[in-house]
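Undergrad: Next up, some structures in structure tokens.
Here, each number is a calculation from the coordinates, and none is a lab measurement. What you see is a predicted model; the values in this text were computed from it and never measured. Cβ atoms are built from the backbone, for glycine too; each structure is taken alone.
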Structure P
Amino acid sequence: MLVCRVCKNKFKVKPYRKNKAKYCSYECYWQDKKGTKPWNTGKKLSMEHRQKLSKVHLGIKLSLKTRLKMKEFANSPERKALQSKIGKASAKKRWENHKPKYKYKKTKGLWTCSKDPKIQLEKKRFRNQRYKARKRNALGSHTYEEWIAIKEYYGNMCLCCKRCEPEVKLTEDHIIPLSKGGSDYIDNIQPLCVSCNTRKHTEIIYYGKQKGGEKFNFLN
């Protein structure tokens, strides 16, 4: 039997805690420690110390009463609210002195944010196409502005089937495919609808020339 340091009551402990136990309850412990800081404040435990702690606690089983209390607290709305509060506080602390790696410039014109979902989707498709071209190590590139200009030059029309938007959805077709060493410059692009683009596959065909049209030149 041991004697509590605060209330002087006698209490029983498990054999492995005989040399360390000084208090009969948590109330006595906190009463004695009131106004003092824990010894490990701001310190990190070494890996060796952690392993010792895990060995000490190995095989220790909690009482049924304690397990039921823990289970009840785990499913309570109070715990979820507490977790949410702690998570928000820690996130705020992490991002307090955060500095972005890249500074994005605000641009005017075609690349400004549009609320129209159709324009947003078209820009997303354009970015995906440029990503795929870069992945294939294609020579050169072109801008969204150039793609809009080439569509307007041909009257928003598919050069193969002569159908116009919004009846069909125009896509970028590489006259000389990227798989055959074609570039991603605007000179190698022609507007085709999805079905005509799929039908063309990896053939080298410029439909504007076949139909008697002049090739688009962005500089003119």
Structure Q
Amino acid sequence: MTSMRKLFDINNPVMRLLARVVDLIILNTLFILTSLGIVTIGASFCALQTSIQKLLRHTSGSLVRDYFRIFRENFKNATIAWLGILALALILFLDFRLIGRLPIVAEFFMGAAAIILSIVTGVVAVYIFALIGRYENPLKTSLRNIAVLSLQNLFQTLFLLVYNGFIIYFTFTSPAALLTMIYILTFGGFAFINLGSGVMIKQVFDKIEKTQNNKRET
């Protein structure tokens, strides 16, 4: 009887783990529901990533209420960022389709420019929504901050690019892979994948905030 009580004790590590899994499934469902409009995906990513940061820091209150509050408060900046990333992704897609038809010299320079722009777009995409949700800054300031923090935290930046890039690449390798990812993403995948990113982003934010606190103390 005592062992059963311990098993279902909310402070039990197993129960805490199960509670976090349920929280992530709830966040995944909220993300899908608020992303149905396509244009709202940026605000949804912002709310999802910021909510995950709260879970990692054990500062979450009402999960659903906080999600919608973050979604609403950061809707403008997150939507502008999302539409900008979407436009750049479309331009890059068209560039890579056209590059092969250009003369060799033009192909080389256009290819190099497209690769550089792809990396810059990727770096912005992996940081911007979590940054918008955590810090109250104008969008231009957030973009400048990404340029600095991405270079100061190269390991985390490279991990985020490779991690998210691999998932995107795998998703479109074949129809079977696409169907598999749709199934995974529907039943928790968005939240669990962003949890992986969130662990690295938390390390970056912790470093920033530790530096700021040290400056205040001196």
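Undergrad: For mean projected area of the Cα convex hull in nm², the calculated result is 16.4, so let me know which of P, Q that is.
TA: The read-out was computed on structure Q.
Undergrad: Using helix-only ellipticity at 222 nm (-39500 (n - 2.57) for each DSSP H run of 4 or more, over all residues; to 500) as the calculated read-out, with -12000 as its value, let me know the right label among P, Q.
TA: Answer for the origin of the read-out: P.
Undergrad: Here is a further query. Ranked by mean count of other Cβ atoms within 10 Å over residues 75-82, which of P, Q sits at the highest value?
TA: Structure Q gives the largest value of mean count of other Cβ atoms within 10 Å over residues 75-82 among P, Q.
Undergrad: If mean count of other Cβ atoms within 10 Å over residues 67-74 computes to 18.2, which of P, Q did it come from?
TA: Only one of P, Q returns 18.2 for mean count of other Cβ atoms within 10 Å over residues 67-74, namely Q.
Undergrad: Looking at structures P, Q, which one was semi-axes √(5λ) of the Cα gyration tensor in Å, for residues 51-130 alone calculated from, given that it came out as 38, 13, 8?
TA: Structure Q accounts for this read-out.
Undergrad: Compare relative contact order in percent (Cα under 8 Å, 6 or more apart) across structures P, Q and report the one with the greatest value.
TA: The maximum falls on structure Q.
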